[in-house]
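Student: What follows are several structures.
Values quoted throughout were computed directly from the atomic coordinates according to the rules given, and no laboratory measurement underlies them. Since we're looking at a predicted model, the values are computed, not measured. Cβ atoms are built from the backbone, for glycine too; each structure is taken alone.
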Structure 1
Amino acid sequence: MHGTPTALPRRRRRARPGSASGQTAWGRLSAFALSAALAVGAGCSRQPEETATGIRLRLWHTFNPAETEALNQALREWQGPTVESSMAPFGLGLRLLRNTLKEAKECPDLVRVDATWVPVLVHEQRLLPVPAAGAGAHEFLPETEVLARVGDTRYGLPQALDGLAILYREDVFAGMDWPPETMDELVTTARGLTRDGTYGLGLRVDGYWFVPFLRAWGPGLLVEQEPGAAVRLGVEDPAATVVLERFAALFGADGITPPPSPPDEVNSDEIRRFRAKSLVAVVNGPWAVAELTGGDTTGIGVAPLPEAPRGGHVWAVPACARHPEQGWALAAFLTEPARQAEWADRLGVIPTTRAGLERAGGFVRRFYQALTKARPLPRHPITPELFDDLSPAVAAVVNGDAAPTEALAGVGRAWRRLFGQRELEVAAPAPAAPPPDEGPPP
């Protein structure tokens, strides 16, 4: 077992499911621009040809540069067929991949996808189930197994676990009733620590960061009334308006988190404040640890965030793959426990195998423990696209550019159009609560 490291390398910030970064640009892409993005952004041109020495596998991913370097190193150790890898930007990844798999002309043999993309691609019949021979490749952690399943069927091997948790300075919270069990407890504790230019909690103006509050104080994103039934839209529930109003009030002089920074300064401002200790706790994921701490996690704790979303990434084999058997073999190779432990120490990636986690450092294991209390986003084909409208609406309310009622009404209309375009069933809004009985008129 590895010792407990206190140093982590710096990693570039990745866009998360709730981030509009890269997604709004999609609306400006024409068909020609999409083709160019596929060829240039994904770094590929035509299907790898078979050679006299054997087959060539094609791997598609959305890794950041540091992760890509680690992947390339792993591929140099791979004893199977030659692998040609291509990278796509995360923000456009799902749409680019859907287009590639629909055309099936330059089909990858293995893809690394966000866990929320799996139900989308299964709904469109683009992924193969894990074969019986590959089902027992490794002992995966139960919190990661669900990320690769739709119903009772596995469609991939979990590659990484992530989600939101609370990173905090242990000396500040020593002796307190901590960690919080509820969102109200978290807000109360953070409010008590907010004074004289110091804030008790760092939050992002983003739909993904809004999810825990919508779950804790309201109905959640999508409300499943019973298994298999059409879902209701949580933003159409009257309680969601109150939640968004309360969430917006957490920012600024009268709140517990700093006022919103300009979009291009959000990351740098959060890092600066946390390192300077003017922000004593921050809600973020494992992808942010290295930058927030400067690589030194000494004195930094990780606590579960009430009602936090949990996600991750999955290795999957497309239905159009030319070499599915070799694709699954490569997926098993890339999820070997020793490699996962190495990536945990090198990149802060949370392992998905039990043996990989046992061999990882102490801080990574503590982050995993915090994520065991989190819950996945709805396993619904529409989930990845919900944030395209939710995140701008949250930002408009927090910045004072829109009222919660009008902002969420717009989100509800956009989501219903999206359900219609995808030919997915959605339930009618919940009936409004009847007015209180004021007795007979005088």
Structure 2
Amino acid sequence: MMKIKQRITWFLIILISIPTLAFCQDDLQEKTKKLEDSIRFMLYKERPYFEVVNYGANRIQMEDSTSLDYFFEALYKLQNQKEKQEKSTQVKILHIGDSHVQADFFTGKVRQLFQEDKRFGDAGRGFVFPYSAAKTNNPFDYKTRYTGTWTSQKMVSSKHQSQWGISGITVETTSPTSTITIEPIEYNERKPTKIDKVKIYYPILNEELFEAVIIAPTNEIKSQKMHPDGYLEVIFNVPQTSVSIGLDKTDDIQTHFILQGISFESNEDGVLYHAVGINGAETRHYLRCEDFETQLRSIKPDLVVISLGTNDAYPAKFDDVAYKGNLSKIISQIRNINSEVSILLTSPNDTYRYKKYANYNTQKAEKRLQELMREKKIAFWNFYQIMGGFKSITEWQKAGLGQYDRIHLSQTGYNLQGDLFYEAIEEQYQNWLENQRPK
């Protein structure tokens, strides 16, 4: 694909250069746009084309060409061993963000593209949270049911306090008879992945907490193990279609339970795409999560994607220096666990404040992200410029890609964002395979 793109690009340059003197600049731009549209159709004809998208900006930016090597090496190993039908390890991606991630439209599309790619495969749904029990919006590819009374604690609220992990949200109960059930369901004609293994994240070293147990027939459970990184791991003999969590009070000192999240995984080779986000999240909020590094260690990601900035840059007085500093601290936490892990920043999309004030702050955020890309030697995907830059959300809204609040995208818009993100990663991966991979 990369070679085809290069040939077409040179063809386009030559074709445009010959008749430049024959027509005015406006004609040149119009003819160039038509050629770009034709090329777009040839390369991605299976996906819809949108006039509002700056497709030329859809690429992964890197100051250091090796920024994604750790991730690409893992992808290549998976791809190569699947082709040889050998046993392989799973490739793990952690994507953290805000409301754009909590709903899982954008990240769900990226997960689908990775897992339906025959080169890679499906290693499970990954991290989930019972958002419905926390009285907030749940992703559409699983249902949450619960009994008893559960209260939520969110890192975004200054009034809340809890022992948060990577999700930045917990649900808590004081009743040992409370339960939570999560059932993956078919969504967008995609059937749920089987559950061979589940990890229940909670502060297991806290002696005042009830113990988590899986509600399932004994003969369907192969093994159970408490891990010091703060989770109960249960491996099943029989793949599960849903998981129910109960509680066990084994000592009088135990008074409550705190659930930090759950991971659904399969035994298959493939990509495990964890997505964690919470409405209203800013960079500073993730610094409140004391179990962030501990849970990061348990996940062992090959790639961490950070999509934060929409809420940081929303107020009229945006402290872009603090924004950059907070991101730098998050990056340091990630590298404390693995100094070689690939890190990819994504810019926030264009927004309006209160639906009517164009937001100049996103440009400041974009600048700080580019600085971090250079200083930290990490990768950057500039969705802000791909959208069209300043005030582009209004055009996306007119095209049915943006919501009325001029902050969030429509479901179609998030699907497009996922397509674009995957295309950018795929193009960079192909370039790495052809030019940079050690032979």
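Student: 1, 2: which one has FRET efficiency 1/(1 + (r/R0)^6) of positions 337 and 353 (r between Cβ atoms, R0 = 35 Å, to 0.05), as calculated, at 0.45?
Tutor: Structure of origin is 2.
Student: Right, next: Please state which of the structures 1, 2 yields 19.1 when mean count of other Cβ atoms within 10 Å over residues 177-184 is computed from it.
Tutor: On the way: 1: 14.9; 2: 19.1.
That value comes from structure 2.
Student: Out of 1, 2, which has the highest value for mean count of other Cβ atoms within 10 Å over residues 65-72? The partial results should precede the final answer.
Tutor: Numbers: 1: 15.5; 2: 19.4.
Once mean count of other Cβ atoms within 10 Å over residues 65-72 is worked out for each structure, 2 has the highest.
Student: If distance in nm of label points 7 Å out along Cα→Cβ at positions 249 and 409 is calculated from each of 1, 2, which structure is the one that comes out at 2.2?
Tutor: The structure behind it is 1.
Student: Computing distance in nm of label points 7 Å out along Cα→Cβ at positions 217 and 401 gives 2.2 for which of 1, 2?
Tutor: Details: 1: 2.2; 2: 5.0.
Structure of origin is 1.
Student: Let me ask you something else. Taking 22 as the value of relative contact order in percent (Cα under 8 Å, 6 or more apart) derived from one of the structures shown (1, 2), identify that structure.
Tutor: It was calculated from structure 2.
Student: OK, next. Work out the source of 6.4 here, i.e. which of 1, 2 gives that when mean projected area of the Cα convex hull in nm², for residues 145-208 alone is computed.
Tutor: Values: 1: 7.1; 2: 6.4.
Answer for the origin of the read-out: 2.
Student: Given that FRET efficiency 1/(1 + (r/R0)^6) of positions 281 and 385 (r between Cβ atoms, R0 = 35 Å, to 0.05), derived from a single structure, equals 0.95, which label among 1, 2 identifies that structure?
Tutor: Derived from 2, not from the others.
Student: I would also like to ask the following. Suppose distance in nm of label points 7 Å out along Cα→Cβ at positions 129 and 153 works out to 1.4; of 1, 2, which structure was it derived from?
Tutor: Of the structures listed, the value fits 2.
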